[in-house]
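Several structures are given next for inspection.
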Structure 1
Amino acid sequence: TEKEILHGILSASDANQRTLCFLREIENIHDHITNSKVSKFIDMLYSNDGQPKLDSEAESLLNNLKYKRIPSVLQSSNIYSYKVHWTPMGINRKDHAEYITRFNDDFYNAIKQQIDQCIQSRILIGSDPLQHEILEHAIQCKTYVAKFHGRTDVLSRLKEYIMNEEENRACIVYGASGCGKISVLAKAAVEVY
């Protein structure tokens, strides 16, 4: 889970446009460490004599993630927190019902808002002919590169030519129809830049 969070949230350049964080805090749970149900909700260790105790290292890492690392990347509007109370019988049922209702409403509204924003941004991109054309070229380039194999000799010569700062003449790639000129140029564009 930590790796998923690192790659999915903490390393993403557009985390605030694509990520929501929902945190549930269980109040008073630490006062009931001996309750057999507690281990389903927090990390526990057991002493040699079988006595349960809190895994303080796991707790510290989780708190660091929840209260420092995630808030350093996500806006507060993308982080939702809920509190429920622990009782000797487990999570308080009334609190849990309220939490589920709030979570459901918040999740629905937040996802809907993100989808609406994504659609709106795509509409804006689609309305600008230049952006639309650039996007079409990028998609075509990606398609050609995905199918590209070999031709390292040609790619090496193209890269050498492009990287030569003293060369000012145009680079012309020619060949028979269907020999792969566009694929070579697409691969060169991806490799060099």
Structure 2
Amino acid sequence: MEPNMIVGMIRHGETNANRDEIVQGRLDIHGLTKRGRQQIERLAQYIGELGIPFRWIYSSPSRRARETAEILSYVLGLQVEYDTSLLEMDFGKLEGLPYSEVYKRKDFRTMAERFSQYRAPGGERSVDVQQRMVNFLEQLRVNTLIVSHAIAIATVLCWIKDLSLDHVWEQNVGNGHLYLLEKKGGRFTIIKGYDALIG
């Protein structure tokens, strides 16, 4: 029987694109803002105070995730490994666009209300994002921190809650958010959340 395991899923800290409401996806030109670094420094302190013996950090290789993982690594004394399975959803031709332009698109209703059927133009299907994230989680065997992205994490939360991907936007995965997951008896449950903005 598998031993119980704790996984901490973390969204990267704030970037300029987050602040300015620009679609990032795989766009990799934005690092953390000063506020974003402060979010992760507070989060790292909180994780240290939890007393959970995390063994490793796995991170998306995008710049904003790398910078987040580096802060966590420095504060917590953990090694980091990068894995493309943890990248954000590929939003194709939408990347770099302001949210205000995306809201005007003909396919926005599908994106907003039927995300389970959504594929960004020139990008990735939502179900494929969920599959690669879940596959990665299922391979873990020790207490681990994961640094990833809003939609990627939200697809996992939907999976754990047994919700359709149409509920992705309701998960509200903010910058610096932490979700503690416990795997017991082969099943994951969400046992705690932390918002770096409010503690």
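Where a number appears in this text, it was derived from the coordinates with a stated rule and is not lab data. In this text the structure is predicted, and so the values were computed from the model without any measurement. Cβ atoms are built from the backbone, for glycine too; each structure is taken alone.
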Of structures 1, 2, which gives 1.00 when FRET efficiency 1/(1 + (r/R0)^6) of positions 28 and 68 (r between Cβ atoms, R0 = 25 Å, to 0.05) is computed from the coordinates? 2
Upon calculation of relative contact order in percent (Cα under 8 Å, 6 or more apart) from the atomic coordinates, which of the structures 1, 2 produces 19? 1
Assuming 15.3, 49 is Rg and Dmax of the Cα atoms in Å, for residues 12-83 alone as calculated from a single structure, say which of 1, 2 it is. 1
For percent of Cα pairs over 30 Å apart, find whichever of 1, 2 sits highest and give me its label. 1
Here FRET efficiency 1/(1 + (r/R0)^6) of positions 76 and 148 (r between Cβ atoms, R0 = 35 Å, to 0.05) was calculated and came to 0.20; which of the structures 1, 2 was it taken from? 1
Using helix-only ellipticity at 222 nm (-39500 (n - 2.57) for each DSSP H run of 4 or more, over all residues; to 500) as the calculated read-out, with -10500 as its value, let me know the right label among 1, 2. 2
